[in-house]
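Peer 1: So, here's a batch of structures to check.
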Structure 1
Amino acid sequence: MRTFTLLLLLGTLWLGACKEKTYVYEVNEVNVLPNNSEKDKEKSIPQFISILYANMYQQALSPDQMVDISELIASIGDKQLAYEVILAKFVTDPDVQIPSDTEMRNDIEQFVIDTYKRFYVREPTEAEKTYFINYINSRPNVSPLMVYFAFATSDEYNYY
């Protein structure tokens, strides 16, 4: 009987001692998003033109304008230079839909999120969002026009 009691006591101690400790850290949950590195298909010239026009004007490009812009790109020869010339023309048009500097500075975080969605069709990662918020806050001369120009001429924008 003494052996049974000793085994029962040891078993109880063993079962009671094997509790898993749980630790609770007060860390904010962060949504980690993909960086869309799977974009590997280059946009064709008509795709690039129509998407750029839609991003800048928030409306569809007419067929006549598509033909004119395609001929312009063919006449220049250097596709990247042609894209920059077209973009420069678009951003100087008063009908282009770009937020004002005041709108951008009132809610920089939302401006960055909206810009990523508009140009890259994705949410920015936390690192991208933090970088752009800090960049815009530390440079009072940065305008929405400059940010849009940078996004539209980036490598990621050329791919889908």
Structure 2
Amino acid sequence: MNAPESEEPLLRRAVCPGSFDPITNGHLDIIARASRLYDQVYVAVMINKSKQGLFAVDERIALIEEVTAGFGNVVVESFHGLLVDFCKQRDIPAIVKGLRAVSDFDYELQMAQMNNGLSGVETLFVPTNPTYSFLSSSLVKEVAQWGGDVSHLVPEPVLTALRAKLDRS
């Protein structure tokens, strides 16, 4: 039976969670790929009050919004608590996670099984582009703090913000 025409079409939604401190080209690649597969992609910026990030959550959100603006279907929000609750509140049935190595899979599989058991939310694993298989926000920050060139690892607005942040430190 067809749905009445007055109803809005069902949007296929997914979430890409992370701390994104800062967002890297590896993160951006996974978000871009998810944005081609789903009608709406949420980027959920995790708030961890026990960890002091280099960038404040609001700064991370602004940077992610800037570098994903061209996708047209990405919504960036912060969250604190369980990711499955974030998903339930927004009717998101799928989590998209990038995997760099087998070691990522071991941890992420447990998390995926827990999330599915708690709420029925599915997790889709996307293999990272080999160009970014070594990349992490922590490595970017460490290299940048020691004056190394990270221009090929982060989008231009992030590079500018990173340089400004580290010049003040």
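A short reminder: the numbers here are calculations on the coordinates, not readings from a lab. In this text, all values refer to a predicted model and were calculated from it rather than measured experimentally. Cβ atoms are built from the backbone, for glycine too; each structure is taken alone.
Peer 1: When helix-only ellipticity at 222 nm (-39500 (n - 2.57) for each DSSP H run of 4 or more, over all residues; to 500) is calculated, the result is -13500; to which of the structures 1, 2 does this value belong?
Peer 2: Numbers: 1: -19000; 2: -13500.
This value belongs to structure 2.
Peer 1: Using the calculated result 16.8 for mean count of other Cβ atoms within 10 Å over residues 89-96, pick out the matching structure from 1, 2. Intermediate results must be reported in sequence, preceding the final value.
Peer 2: On the way: 1: 12.1; 2: 16.8.
The read-out comes from structure 2.
Peer 1: Matching task: 30 is the computed value of relative contact order in percent (Cα under 8 Å, 6 or more apart). Pick the structure from 1, 2.
Peer 2: Attributed to the structure labelled 1.
Peer 1: Taking volume of the Cα convex hull per residue in Å³ for each of 1, 2, which is largest?
Peer 2: Working: 1: 185; 2: 138.
By volume of the Cα convex hull per residue in Å³, the leading structure of 1, 2 is 1.
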